[in-house]
Structure P
Amino acid sequence: MIKSKLPDIGTTIFTVMSKMADEAGALNLSQGFPDFEVSRELIAHVSNAMKQGHNQYAPMPGLLFLRKSIANSLKDTYNWNGDIVTEITVTGGATEALYSCITAFIHPGDEVLIIEPAYDSYIPAVRLSGGVPVPVQLNPENFSVQWNNVEEAITEKTKMIIINSPHNPTGSVWSKTDLIKLEQVAIERNLLVLSDEVYDRIIFDGLQHESVLRFPELRKRSMAVFSFGKTFHVTGWKVGYVVAPDYLTSEIRKVHQFLNFSVNTPIQYGLATYLADINHYQNLHIFYEKKRDLFLKRITGSRFKPVKCSGTYFQLLSYAAISDKDERTMAEYLTKEYKIASIPVSPFYSDQRNNNILRFCFAKKDETIKKAAKILCRI
């Protein structure tokens, strides 16, 4: 008999809802991928790398060319001045980076604080390492951090805390005060910090992304994970990177080298060239803020109530005034009956709690957003 390591884990909600959307012929605002074209310049850079013969294995930590471009962007944005050789590792997407970081440091019995609602890869990765996920809920009123609850959840077995800002699925953003508090708690309780920052370039309303890289003492015990897929609209390329002090990076690479070894070589060359121009990322927040605002404007007058979104490309909508169906049932109902697919937020909680909220992706063409809003206004 086979004994599953994840007996209660099924197919991710993203796969389920996208499959349902495809079968129903529904407009898919569920899974977080753009429906607009990738930069032709970026594609040309990748194509040129292929034609120039860059088609064999890249170095395990990533091309030095790409790591230099990453370092320059981090310095420009966060005043980061670390070592590009020992502190930056290119990974097979952010999910691989997260898994490598968790696997490198979590031993059987170690507790890991998971701030919920949480991206669904965190808990399985912790459990596969024999760790114990300890959920701590964000404030359900505004999805802010409840620091008293965080501190109460820490025990002698707590090894790591996983944070995510800008936050998927809620669109909330951690403040400078939050990061200062995190730094204090992590130092006092000797915690490692795994910071999921894949939406770092997508933040609105004049806010600044407070990366762990901005805080010198916090940086010494933190791993920051980023995603080119989110920044350059190429989610299918699955390229990310993790930035961490050398003593952490050396352990992360021990996992990475046997999990993925190295990342697609021509894509690394293409990204390195494209990333060198700051104009390709420094105004990304403006691009997506316009899409958020268009979506919100177009659903004005609907029975859905928007939850404040200050980052990512997801908008939460409460349907409490429309139905008392649980979130998963409501998402399925809208997909099949109204031909619009969303993601229920309940799977982002370990207890599957229901708040009558659905997540909609607005990383879409304007015509897609307008069409989606028209449907929502009919419900």
Structure Q
Amino acid sequence: MRSIDRFRGCMIGGAAGDALGYAVEFMSERSIFKQYGSRGITEYRLTEGVAEISDDTQMTLFTAAGLLHGATRGVKGPWAGYIAQSYWDWLKTQTENYPLPGEERHSWLVDVPELFSRRAPGNTCLSALLSGETGSVAHPINHSKGCGGVMRVAPIGLYFNDRRVDIAEVDRVGAEAAAITHGHPLGYIPAAALVHIVHRLSQNDAPVAQAIREAIDAMSAMWPPSEDMDWFTELMEKALYLAARDVRDPDAICQLGEGWVGEEALAIAAYCAAKYPEDFDRAMIAAVNHSGDSDSTGAVAGNILGAHLGLSGIPEKYTDHLELKDVILEVADDLWHDCRIGAENCDADPEWEMKYFQNRRPPRV
């Protein structure tokens, strides 16, 4: 059932998995278990009292801001255009210093100083955005299938839940958002699948494995048969197969890959979420303790389970000390409430207008 708790859970869950995995992103499985013990990393590694998020959560926030900016402006063109504008603002946080001069901006998030921090941003995201071009499914900007496309699109699955938009169209928005920077089919198809999963879980009470199964079927119906689609389907089927069997998590994840590319990141996250659908903690621990892109697999698994369990189902150890928790919750709530000004809502809302029309952060009290 759709609820603000699930919106908050999806956004906080993704950030929590990201923060847990970010500490070990570039470590081998052997090194992780040697340093952290037989279960691997199970608690945040704090930096000056904070569990740092990576570029995954940063870009997820900017995805949400792009959607809400477009809605407030009365979007007429493709949603991906507004999301791309928001990503260019994220690029400024990675290449310029805070505060930005009084130049054109598309997101109030550039007024959050903590976002002006490079947290291992993906080279493909940086190079694509620096080119000044906007990729699309029809006109790819490159041939990258890195996981930078899938790790940032969960807000799309949340946002359209209460809007009269067919779920296939929601999936396509997810694909186009990923294709802004990742042009390979396996760069944007996993993004469409994640959006589908999040949409289903945040809107109804379908079991996690069922939502994943529906996403596999939806992708097969949406995209023509190809070698890439066959591989995506095979890998996702394997994730569900392994989740239903008594296999050690590291051994199962090893069969799915390392998560550096889109289909592997989603498959690993799907495995962890399907194996531990009611246990956020065990799912996150499984999702990050491997030789691979631990923050992205943790982020995507957190998005999925957070949408299923809600914020109320996430242990406090994942909310305590989480960097930018208040900003993440604020954005989650904005996605839930949707545009508060315009033709459908005549009530004045100065704060909303400042955030999503003027693209300025309201003064903090």
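Tabulated values for the structure
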| quantity | calculated |
| --- | --- |
| Test item: helix-only ellipticity at 222 nm (-39500 (n - 2.57) for each DSSP H run of 4 or more, over all residues; to 500) calculated as -11500, pick one of P, Q | P |
| If P(r) over Cα pairs in 20 Å bins from 0, in percent is computed and equals 29, 59, 12, the structure in P, Q | P |
| Structure (P, Q) behind the derived value 0.6 of distance in nm of label points 7 Å out along Cα→Cβ at positions 20 and 332 | P |
| Mean count of other Cβ atoms within 10 Å over residues 4-11 - highest-scoring structure of P, Q | Q |
| Answer label among P, Q for the case where distance in nm of label points 7 Å out along Cα→Cβ at positions 140 and 316, calculated from the coordinates, equals 4.8 | Q |
| Origin of the value 6.0, where distance in nm of label points 7 Å out along Cα→Cβ at positions 108 and 300 was derived from one of P, Q | P |
| Comparison of P, Q by relative contact order in percent (Cα under 8 Å, 6 or more apart) - largest value held by | Q |
| Answer label among P, Q for the case where P(r) over Cα pairs in 10 Å bins from 0, in percent, for residues 228-267 alone, calculated from the coordinates, equals 32, 57, 11 | Q |
| Source structure (of P, Q) for Rg/Rh (Cα atoms, Kirkwood Rh), for residues 236-339 alone, computed value 1.13 | P |
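Read the figures in this text as sums done on the coordinates, not as results from a lab. Remember, predicted model here, so these are calculated numbers, not experimental data. Cβ atoms are built from the backbone, for glycine too; each structure is taken alone.
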